[in-house]
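What follows are several structures.
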Structure P
Amino acid sequence: AKSPILAVPEEPSNSLSKKRNPHVEVYCLSGHPTLPCNVLKFKSTTIMLDCGLDMTSTLNFLPLPLVQSNIVLYFCVFSVDVFFLQELKECSGHVFVDSVPEFCLPETELLDLSTVDVILISNYHCMMALPYITEYTGFTGTVYATEPTVQIGRLLMEELVNSIERVPKAQSASMWKNKEVQRVLPAPLKDAVEVSMWRKCYTMPEVNAALSKIQLVGYSQKIELFGAVQVTPLSSGYALGSSNWIIQSHYEKVSYVSGSSLLTTHPQPMDQASLKNSDVLILTGLTQIPTANPDGMVGEFCSNLAMTVRNGGNVLVPCYPSGVIYDLLECLYQYIDSAGLSNVPFYFISPVANSSLEFSQIFAEWLCHNKQTKVYLPEPPFPHAELIQTNKLKHYPSIHGDFSNDFKQPCVVFTGHPSLRFGDVVHFMELWGKSSLNTVIFTEPDFSYLDALAPYQPLAMKCVYCPIDTRLNFIQVSKLLKEVQPLHVVCPEQYTQPPPTQSHRTDLMVDCQPPPMSYRRAEVLTLPYKRRYEKIEIMPEVSNKNGEKDGGFLLIQPNSSYCFSSPFD
């Protein structure tokens with residue numbers, strides 16, 4: 001029989017062997033604070049925390065039109081080889097790459113990603129780079145995520161692939177990425193960073209292969225990793241199935257907070273209590289618009305929409321097929337009758353529109369209490385089910401087929417992609433852009449709306465910016481940190497200083513004691529926290545060797561040798 005399991009002090013740092021590292025290390029693979037990809041080395045395990053895909057790189061590319069484009073293009077004239085002129089086009093004073101849009105991948109050279117043991121996904125927006133990681137790096141581990149995260153993540157990937165593959169580009173541009181060429185290009189191409197990490201979109205077979213590596217988990221479910229670490233997902237309150245993660249050993253606890261919300265929307269509320277007593281708290285995914293109130297933005301959205309339609313114009317809402325669109329449809333459900341919009345058709349156009357609307361109704365256990373209650377009445381938890389039944393909301397896979405026959409104006413269209421570079425939104429921008437009666441309303445905060453509009457200029461249609469971001473703001477974060485009191489906070493460097501355009505706003509940064517440790521892309525952060533105890537088992541013949549007593553604890557000598565000592569010695 002084995003002796004009782006003992007708590008053993010960790011070796012002092014000056015006597016460590018190379019194989020044992022008591023430090024907690026964080027490898028930052030993404031420079032986008034709301035689309036994180038970090039690797040945590042903890043207790044001999046290597047854990048990837050999210051794999052977000054930075055899509056802002058697509059703003060440097062021309063839109064992919066579904067029909068012949070009306071955008072006027074010019075060949076660029078620079079002091080470079082004529083061959084480069086085929087890759088770059090000028091439009092309204094801006095230079096764009098004339099090629100299939102590319103996305104900025106997480107770092108793949110900072111460490112060997114084949115050594116990653118597991119990947120923990122916090123929400124469906126933070127898994128868009130998963131196929132690049134699982135299919136191209138030699139990764140052989142397991143991915144953990146909740147069922148809504150996986151299913152809605154699949155929809156986002158499917159829409160992305162579909163939108164790009166249905167408009168094939170004959171040429172692929174790469175010569176402009178040459179450093180000697182890039183430095184003579186005008187901004188923003190001249191200032192584009194990490195262009196060597198930009199890649200074309202993956203394929204559906206790669207998406208399916210990546211998703212096959214995912215193991216579904218539920219909130220508060222404890223998953224053992226190699227007997228050394230236990231990971232547990234907690235509700236983060238941000239989206240259907242979104243999670244924060246607890247990563248703990250017998251004596252240490254790391255909390256990973258990503259994409260969380262304290263607002264009362266459709267997901268389950270955030271679990272804050274389980275974050276207490278953390279040795280390290282890694283903080284990512286805060287709101288991208290800390291000065292905007294989500295409720296105020298929803299009000300502006302509804303009023304601008306109503307004003308446009310009353311004046312005979314159409315409204316275009318570039319959006320993702322899941323998430324904020326559920327809340328917008330719910331607000332419009334309560335608003336359209338009082339605003340006199342009962343006869344105005346609402347169209348939701350996406351290759352995954354039907355699946356998205358169905359998923360939102362069947363994931364009952366992942367919803368907030370009020371919506372769960374409706375399911376058991378039984379009533380649909382979201383009112384868009386009634387909008388569909390009354391033909392006020394119609395959904396279509398594309399602008400072709402049935403939509404062409406049903407299309408009536410004035411109307412409101414929800415469609416993707418929010419970047420305005422691909423998807424059915426490109427068609428509507430060109431169709432409605434020349435009339436000042438029409439309005440495009442930006443609700444997604446991921447892209448600069450001015451940059452998104454650049455290739456469509458000059459534009460007559462009105463543009464309204466109502467970004468709705470329900471994630472934690474800095475006031476909420478400060479309050480949260482005071483309540484859960486982690487020993488150390490780790491966050492992106494963007495959160496440790498005011499925004500560049502508001503340098504006087506010191507309230508728009510993480511405030512805690514001790515001050516947070518920050519990281520940036522391609523940086524390795526060694527945390528000051530060191531493991532102090534290790535749980536071990538000692539065989540009886542070892543514990544009794546040389547007459548030592550059964551009871552006691554293990555002492556570590558400066559020469560790294562061990563001796564079993566009685567607590568009474």
Structure Q
Amino acid sequence: MWKELFIADVVQLSSYLPELTQWLPFDVSKKIAYDSLKKRVQQFDDQHYITAIMRKNRPKIVVDFTLTQHIMTINLVLIADDYRSWSMIVDELVILAKQHRMKILRLGFSRQVMTDYLVTKLTDQGFDVETDDLVVQFDYPLIYYTGLVLGGGGAKGSYQIGVWKALKELNVTYELVSGTSVGALNGGLIIQDDLPSAIKMWETIATQDILSVPISVVDTTDDFTLQQLMSHVQSFTLSAMKTVGADTTPLLNLIHELIHEEKIFQTDKKFFIVTTQAPMLTETVVSLSDMTIETLPKWLLASASFFPAMSACVIDGKYYVDGGYRNNLPSDVLLNEGATEIITVNVKGPGFIKSSKMEVPVAVVNIESDWGLGNVLLFDSHRASWNLQLGYLEGLKAFGQLRGTKYSFPKIDFKRTAFNASRRFIHYLQQRLATVSSQEQITSSVVERLLQQGYNPSVLVVDLLEELAFLMVIDPTKVYSLAELGQAIVQRAHHLEATKTAPMMLSFKEWLIRYLDQIDYLSPQQKLIDMYQLLQNEEEKQLTLTKKEVTKHFHLLVTAIFLEYLGTADTAGDKWK
């Protein structure tokens with residue numbers, strides 16, 4: 001997997017230079033090439049990237065590239081000894097370019113360093129060559145045959161519609177679609193290309209629209225309580241036990257209402273639905289060409305029939321249940337159809353995920369959330385809207401239009417702002433640690449300690465902002481500037497209350513996390529606040545921590561000091577510049 005490198009990583013890269021070689025003569029020497037690399041990374045160009053494949057924390061291939069107008073221009077490739085194969089290197093570069101949805105992979109060299117041997121090697125690999133008096137340019141045209149894979153997950157499925165919205169906005173196209181369970185239902189909506197209807201359906205959905213179960217309508221002026229969730233589950237379970245699975249007639253009616261079979265059968269895309277034949281639990285893959293206008297709704301229902309919670313679906317005298325029993329994320333279905341790129345949208349529903357063996361290099365973009373997406377069988381329109389917006393933002397991030405991991409930040413000037421803000425905080429951290437420990441070696445080795453803790457000094461404030469915001473349950477469904485997220489953290493730290501953006505149903509796991517967070521001795525949030533309050537106490541000025549104590553609590557100290565730093569006055573207005 002590719003890892004993005006920042007300034008601190010490039011500095012550390014110097015210690016591995018003896019193990020690395022220029023793949024091609026990008027510069028007259030490796031040292032000059034590395035010096036040029038350092039200069040480029042310090043320019044903080046939003047379209048410039050340095051990535052590496054690491055093995056046991058050592059770089060095996062390092063690629064420096066720039067993205068402009070659907071062209072990936074390679075500035076430098078450094079390789080380890082076990083990356084000598086030309087086809088292997090070209091395959092990795094093609095995968096990297098395709099993950100960014102580029103149209104052309106470009107190499108350029110001075111005419112003076114380019115030999116006939118290198119020209120022949122590159123043209124043999126599929127590059128087109130153009131020359132002038134000064135430069136030899138090689139272009140590799142990228143051809144796509146992309147598959148979109150939609151996993152099962154019931155009520156979590158609105159996340160996939162959010163990702164679809166991002167794909168449409170970015171003009172990311174695909175020729176094949178496979179889906180399991182709710183992924184199959186969403187796949188049908190995607191194939192007929194009616195995003196507004198899909199969004200409207202998810203934003204107004206309720207459990208009664210899917211299953212015939214006696215669940216009462218609750219007041220939605222606030223988040224669902226744990227008691228209300230328990231009541232929903234009890235009603236659902238009793239109904240399912242009495243009828244050997246909840247009646248899925250409402251779901252079939254909804255499919256008939258939403259799915260326009262004529263539109264789907266007019267598509268030029270290939271569509272595959274995964275279900276499971278009972279009682280032997282045999283995986284069954286049905287393609288659109290195997291279906292008729294009459295049977296399509298039944299196959300969609302079959303894929304989503306999560307037996308025994310839901311009734312099995314009968315087609316031609318055979319019983320079918322949820323496809324997740326055998327293949328909850330059907331990437332292999334599209335790989336077998338010859339897909340050269342795969343976009344997977346995994347909502348982490350219950351089910352079995354196969355390991356897909358790739359016979360040829362395939363560019364894979366996996367889109368899944370670090371956030372919980374709620375329940376599988378209990379549908380709630382507020383939660384669906386939240387998931388949809390989260391999927392939209394994380395879909396944009398997957399293709400480089402936003403930055404961040406758990407949270408979303410604008411791409412413009414992200415690297416420069418993050419680096420400058422991190423540098424200022426590290427200076428503050430060194431000074432602050434000096435007030436709680438007299439050990440000089442502690443403050444002099446702050447950067448080294450941060451690296452040992454897994455932090456990247458170049459983007460330290462981003463790591464800490466995301467960590468604290470996640471801990472404080474700050475809403476991830478909006479785009480924040482670094483300053484805005486910092487302000488939200490300070491406000492939440494002062495109030496220590498749950499997010500109250502829109503009422504929505506939580507899963508048992510999410511309720512458990514909230515419950516545990518209320519138990520002081522188990523709550524990371526409470527530990528952070530306790531350390532923060534200790535630092536604010538006037539008596540702490542008399543406190544001197546030993547080197548061992550600082551080492552033991554270093555992570556907690558850093559996060560508490562960062563929380564303190566966020567709350568300090570920014571009179572000069574340059575904290576986030």
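No lab work stands behind these numbers, since they all come straight from the coordinates. Just so it is clear, the structure is predicted and the values come from calculations on it, not from any experiment. Cβ atoms are built from the backbone, for glycine too; each structure is taken alone.
General observations
- Each of P, Q could give mean count of other Cβ atoms within 10 Å over residues 53-60, but the derived value 22.8 comes from P.
- Structure from which 0.00 was derived, FRET efficiency 1/(1 + (r/R0)^6) of positions 45 and 405 (r between Cβ atoms, R0 = 30 Å, to 0.05), options P, Q: P
- For 57 (percent of Cα pairs over 23 Å apart, for residues 109-316 alone, calculated) the corresponding structure among P, Q: Q
- Which entry (P, Q) yields the derived value 20 for relative contact order in percent (Cα under 8 Å, 6 or more apart): P
- Taking distance in nm of label points 7 Å out along Cα→Cβ at positions 309 and 525 as the criterion, the top-ranked structure out of P, Q is P, with the highest value.
- Computing helix-only ellipticity at 222 nm (-39500 (n - 2.57) for each DSSP H run of 4 or more, over all residues; to 500) across structures P, Q gives -6000 for structure P.
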